[in-house]
1. By the measure relative contact order in percent (Cα under 8 Å, 6 or more apart), tell me the structure among I, II, III with the highest figure.
2. Can you tell which of I, II, III yields 12.5, 37 when Rg and Dmax of the Cα atoms in Å, for residues 18-81 alone is derived from it?
3. Please compute mean count of other Cβ atoms within 10 Å over residues 26-33 for structures I, II, III and give me the label with the greatest value.
4. Assuming 14.0, 45 is Rg and Dmax of the Cα atoms in Å as calculated from a single structure, say which of I, II, III it is.
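Each reported figure results from applying straightforward, stated rules to the coordinates on display, with no laboratory input. What you see is a predicted model, and the numbers here were worked out from it, not measured in a lab. Cβ atoms are built from the backbone, for glycine too; each structure is taken alone.
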Structure I
Amino acid sequence: MERESLRWFKPAKGQFQIFYKWGADHPEYQPDFVAETADGIYMLEPKAANQMTDGEVLAKRDVAVTWCRQASDYAAGYGGKPWRYLLIPHDEIAGNMTLAGLASSFAQT
């Protein structure tokens, strides 16, 4: 994945200002990684395979998908790149995977 990225980073706390509802709280969600390619920007969230249907993981996914949709709409107004959110089971990650391959299998809409 790194080889096809123009840049990638681990976001700092507060960088995206994404909050999700969990019970009575609204904690901040911080994606694990962000990678930019020639065609788009990917918010990447690898998770243990047994956590993929966890309620809190799904709550984070939902707000991240909405954030990516809004960021894509904004970017389209000035010719920017679309954003996509990928929730990836850890046991699907391999050294020969590409971002495009992961996106085709794990992009959330």
Structure II
Amino acid sequence: MSLSPLIILCTCPDRTTAERIAETVVSERLAACVNIAPGLTSIYRWEGQIQREAELLLLIKTRQAVYPQLEARIRELHPYQVPELIALPIQAGSAAYLDWIADSTRASA
């Protein structure tokens, strides 16, 4: 059985938003774990202007099978018009950790 584990990158404007998203997706079993990395400076083009913002990065561990629900839930909770949602496949990892991701993101019986 392929577990198809993913790591999702998602930036947030503040700690309150980051923690609300992290706690929600873990409690709803859409993610096994979310790391919140503070101290980022993002420089990007938005509506024709160069922007510079302090942000936090969420590193979300999940599976491909629940990604559509995870994306929809983050879009509901996120204040950005276009939140960063980038899914990267986990090519290899500890079998026990990958099993834990799968077990933690299964629908409740």
Structure III
Amino acid sequence: MPINKEIFNKIKAGANVKVFEKVKEGDKERIAQFSGMVIARKHGSEIGACFTVRTTLAGVGVERVFPLHSTKIQKLEIISSPKKVSRSKLYYIRDLSRKQTRQKVGSAE
């Protein structure tokens, strides 16, 4: 299922998103949810375009890279999108605490 142009443009650094992805386990399929902050978007709208989502699970930082044009992505929800972010790649967030991230970016991780 392709992503809408409207949502496509809202995926940018600092946005909080929920990605629903189709996962195959053995002979069964289910939809897995991964939510977090977009820290990078690469290659614009090309075929190989992707975005990186970071979240903290059980005190450990987890990052996943999702291709924009993947058929495995069932649904993509934008929870919040920042008005202004200082950079296009937010790799410095890896070293910050959750509270510091909220202060810098303006939205919760």
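1. Values: I: 25; II: 41; III: 32.
Evaluating relative contact order in percent (Cα under 8 Å, 6 or more apart) on every structure, the highest lands on II.
2. Details: I: 13.4, 40; II: 13.3, 38; III: 12.5, 37.
Clearly, the read-out refers to III.
3. On the way: I: 15.2; II: 18.6; III: 8.6.
Max of mean count of other Cβ atoms within 10 Å over residues 26-33: II.
4. Details: I: 13.7, 42; II: 14.5, 49; III: 14.0, 45.
It traces back to III.
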